[in-house]
1. Here FRET efficiency 1/(1 + (r/R0)^6) of positions 94 and 174 (r between Cβ atoms, R0 = 25 Å, to 0.05) has been calculated and equals 0.65, so which of 1, 2 was it run on?
2. Could you figure out which one of 1, 2 the value 30 for relative contact order in percent (Cα under 8 Å, 6 or more apart) was computed from?
3. State the single structure among 1, 2 that was used to calculate volume of the Cα convex hull per residue in Å³, for residues 22-85 alone, giving 111.
4. Given a computed value of 2.4 for distance in nm of label points 7 Å out along Cα→Cβ at positions 70 and 118, which structure among 1, 2 does it belong to?
5. Taking percent of Cα pairs over 20 Å apart as the quantity of interest, name the structure among 1, 2 where it is greatest.
6. With distance in nm of label points 7 Å out along Cα→Cβ at positions 30 and 166 derived from the coordinates and found to be 1.8, which of 1, 2 does the value describe?
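Computed from the coordinates by the stated procedures, all read-outs in this text should not be read as laboratory data. Remember, predicted model here, so these are calculated numbers, not experimental data. Cβ atoms are built from the backbone, for glycine too; each structure is taken alone.
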Structure 1
């Protein structure tokens, strides 16, 4: 059976408020001013930006930053998250014809928690998080893990995501990628803008 791998944040789930609040919580504890949501989400999905440097002014994520982020996110990751319009119906429609998987740069523990809370976890054959691979997106390692675990060749797989990190990961692994325009990045004409066009693109490409 063919495999559709979905990104999670910005593709299936609107988690922008939780992500923004978590990073700003860390920044406040470091004595830094808050960042606007729109600026933050664009930076998160830009592969050329060093996240630690942009958000916290350090060359890498420190133990203190990671601890603050994890503690806040663990408590709040299911607060103020919703599915994008039409996602639940889309998954219901696709699940009988395709295998479905998740490849997210979030920790897999939180991915399971969020997908379970939103009552769509059961649709996915495998959920892979950044903690399960050495190099997360924009590298293709996580896509390889999903394909291997589900047992589907990459020639029969496609990625659906909302960021250039998704596109680069798909290119790195050697599979096709469909970008959606309702997430955290604006791709203009490069991406599909609604669920109906996403369904058309999926059926056209795989």
Structure 2
């Protein structure tokens, strides 16, 4: 049985893709140019990288604290990826959605599957690279992981990418500007859905649909 996250006027977007697909760069640029849209900051047990800030890039916590939160049902979704846990705060997401803000979750396919099971509404977007060579080049050039971790990410990429069919939209990130424009269009079109417009413009619709006598 689904544990519904009540959506008032905000829309929940779930963006996934293999490591190196460019999803983080796309989501970051999207958030910088879209009003009323925020990116969820995940909790993780992964060690903090030198350039990362706690509470900005991730909420860094220890494994014991993470597991306690998971047992208490405080995560909308969580998964173990490359030996570390990642999870999304249920309360944080719910509060933003209820206030009318669109929320983007940048999570892996395992987390995305949990979101679909636990919410009544979400829009899934999967980012694919133009080739395996491009994927490997991006992973090596970003210089965030050791060669061993890069190889592990490449081995996992095929399995990750095989789950693209579980999502509503697929974007091939060959040209960044083109992919970003596609991502923006998905957000804009989603905001024009009847259910969203009815909620966001209920006062206007009430006036437009008022009985003829009220115009006299």
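1. The read-out comes from structure 1.
2. Numbers: 1: 26; 2: 30.
Corresponding structure: 2.
3. Numbers: 1: 101; 2: 111.
Value 111 for volume of the Cα convex hull per residue in Å³, for residues 22-85 alone corresponds to 2 out of 1, 2.
4. Structure of origin is 1.
5. On the way: 1: 55; 2: 62.
Across 1, 2, percent of Cα pairs over 20 Å apart peaks for 2.
6. Numbers: 1: 2.7; 2: 1.8.
Here the read-out was taken from 2.
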